[in-house]
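Enquirer: Following are the structures in question.
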Structure I
Amino acid sequence: MVALDGEGRALVQPRRGKKASRLWWEVHQWAGLKFSILLSFILLTGTLATLSHELDWLMRPAMRVNPATVAAEANWPAIAATAVAQAGEGRVLSLEGPTDPWFAAAAIVESPEGGLSFVYLHPTTGEFQGRGHWVGAQRILRNMHRHLMMPIPIGVPIVTSLSLLLAVSLVTAFVVYKKWWRGFLRPVRFNDLRTATGDFHRLAGVWSLWFVALMIVTGLWYMAEELAFSAPSHPSAKIAPSELSAPAQAAALGRSLQAARAAAPDLRIRRIMFPTEKSGAFVFQGQDAAMLVRDRANAVWTGVDTGAVELVADGRALTLHQRISEAADPLHFGTFGGLATKLIWFVFGLALTGLSVSGVAIYALRLLRAERRPKGWGSVLAASWRGMGLWRWPALLLVLAGFLLIPSVFAQG
């Protein structure tokens, strides 16, 4: 029989609404719980990766300079001369300008055996400041976050597939949390662990909506690029290999630099690619008028032997596909505005990681309350582990695999 109210109307709809709401909650819980070990790990490594260059700066004294001794523009010829001298029998692959005034310039050097390392130099005087291993905080965190140290065709799809779980969590959150827009100014109540965790989850969630959406969109784009929609290559110039010695090439850099600045006067040079066995070109890369592009999108190619400009690449001339591809990294890691935006991305990355962890804790606390069991941290962890079910094992194994594969990165250095 169908229950009726006083006016003869059926009372079935509320029950169906309750079941639908419960279903949305189950989906939201599943998306955030089952792979929470892997998801939280990827979110945390991505958060740390936004400041990975700064972490290397803290751990490597050779990367530090006194900003008062640094001129507005890097002294590229002096940097190149010292880098080539320090490379010895090896060769300089590229010069990297200072990220901020308190950073040294860096040269990426390849040894005769093929190993890579950094040589750090004063941006203005070109003075040698020290060396650094190719593997540092930046390399480990970026590789772990991007592909769990696995081969890129395998690791990238695995990591980026978590964007689908984030998308499910985001969509279902709008249904599960009624009148969510009221949560922006709702404080966290510390009455008990359950209340504090739930309030934090909702508060961090509403303030991070834009950030979660951005991570989903860029993550899905990375997946699409890796699986089927790789962007077309950037323009390049074919220049015959140079027979000049490495010191002679460094000495010739000033002439090419002058020509590059004349061809692209507004280009803020951040990187100089050195000649290779197949190309006798200096490639000057950096930022110009195009917004949200990586340094490689704006480039000037010059011949090492002649100093003549062979190609000028402007980021504004890229196709729509290329522009979207170029924008993905600056938006994903917040690098487009320097240290200020990286700090903002770091804070919201911590909030997003906290959302993942607190969501698991909420599930565990509800389970413990239903079972009328003590709510200590040990009980919360045990309940969370049970709630993940069999999905916890592949998630845990993928994280462990990332750590076990770290030695493979050191093989490059």
Structure II
Amino acid sequence: MTSVGIVGAGISGLQLALRLQQLGVHATVHSGQDIDQLKAGRPRNFPARFGPTQRRERQLGVFDWDFADARVEHWAVTMRAGESPLAFTADLTPPSSVVDFRLYLPHLLAAFVDRGGDLVIGERPIDDIAAHHDLVVVANGSASMRRLFPADPARSPHTTPQRVLCSGLYFGIDEAVPHSLDLHFLPGAGEIFRIPFYSPAGRADVLAFEAIPGGPLEAAAHLDADADPGAFHRAVLHLVAEHAPALRERVDTKEFTLIAPGELAQGGITPVVRQGWARLDDGRYALAIGDAWITNDPLTAQGANLGSHSAFELAELIATGGGPFDERFCRTASDRLWDHARHVVDWSNAFLAEPPPHLTELFQHAAQDKRVADAFVSDFNDPVAMWETLSGPEGTASFLARVRTEVPSHGSPHGVPGHDS
């Protein structure tokens, strides 16, 4: 029987383990943290899981958050463009699911163990793990694992963070529309988000600054919330008032606070694509998925969704391939995963640059026509279609023509067969 060792208990590793379990392939999860430890600590990210990821979770039998406080159904988007900001509201179809990974990951790991899966806790050298399996899949983006998979310079245009982040979970922010997200594009400065989020404390809001290094929003990333919480909250609100005044009007100053000390993530992320596989010292091979393979800036909210897609596709390749899990298998599998991932990477990198004229034009049309707004926002569910739209003026023109001439269908928000993302 084929045995797969999975290093890491993030969304990629756990969905891979659960899917292999369904397909009758023996998998062992090697995690540095047990279930209780996954529930603890500071937040590391604030993922939005779009429709295709939720469908995979239902297939795995682990989707447990089908209620309003864990959904984003609408977006309100503003782009500062000269004296007259472009603004539109849109319905996200289907809604995204927004659940803290300190709730999500323990739930998936517990399901894997309850169904008879093997879990090994503790850090071990990769060669020791590989000796007990036919194939090792690394889904852990720790520094030691990243060294195993060096950056691929042909696919990694950035060598430094393109945004400096300050994201926290707060109480005291009201919604203009229930279950809605606010996104403010501020060319030259970065972005400000407000996202409803289901946290360990219940319904809360993520307030996130994505600051262009050296720009006016970067100060948020250097604030010390632990040393002087009051000063931290005042500084955050000052930045919101200056750059997103309509959002500031919905903040109750008396109630505005982090949901608990430490509920904050700050720092920079360098977007990178690493080599997808590595030969180990004993001649065995390891494949990389998730954060061990690709790190995107969170601006397009695609990290968790790419991890889920890669996990399912790799599970099918392992289950149907049957081995040997040699260099040829790893190279072929990595190339197959890249066929989808490249769209996510190109889109994510493009969104970090100054908006090109065709994107500004798309926003202008979205501000005038809700069909365009709905179709654009709903394509966050489909990164392949999104990149087809955004990759150049021709793609944008084709998208606009389709939206305005075709009747929407259930399979895709603008009448084009959807890609599974």
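None of the figures in this text is laboratory data; all of them are computed from the coordinates on show. No experiment lies behind these values; they were computed from the predicted model shown. Cβ atoms are built from the backbone, for glycine too; each structure is taken alone.
Enquirer: Can you rank I, II by mean count of other Cβ atoms within 10 Å over residues 67-74 and just name the one with the largest value? All intermediate terms of the calculation are to be shown ahead of the outcome.
Expert: Details: I: 12.6; II: 17.1.
Going through I, II one by one, mean count of other Cβ atoms within 10 Å over residues 67-74 peaks for structure II.
Enquirer: For structures I, II, calculate mean count of other Cβ atoms within 10 Å over residues 163-170 and state which one comes out highest.
Expert: Result for mean count of other Cβ atoms within 10 Å over residues 163-170 over I, II: largest is II.
Enquirer: A further question follows. A value of 2.0 was computed for distance in nm of label points 7 Å out along Cα→Cβ at positions 51 and 387; which of I, II is the source structure?
Expert: Working: I: 2.9; II: 2.0.
Here the read-out was taken from II.
Enquirer: With semi-axes √(5λ) of the Cα gyration tensor in Å derived from the coordinates and found to be 51, 23, 19, which of I, II does the value describe?
Expert: Structure I accounts for this read-out.
Enquirer: Supply the structure label, taken from I, II, corresponding to distance in nm of label points 7 Å out along Cα→Cβ at positions 75 and 395 with the calculated value 5.4.
Expert: So the calculation was done on I.
Enquirer: A value of -17500 was computed for helix-only ellipticity at 222 nm (-39500 (n - 2.57) for each DSSP H run of 4 or more, over all residues; to 500); which of I, II is the source structure?
Expert: I
Enquirer: Compute distance in nm of label points 7 Å out along Cα→Cβ at positions 19 and 291 for each of I, II and report the one that scores greatest.
Expert: Details: I: 5.0; II: 2.0.
By distance in nm of label points 7 Å out along Cα→Cβ at positions 19 and 291, the leading structure of I, II is I.
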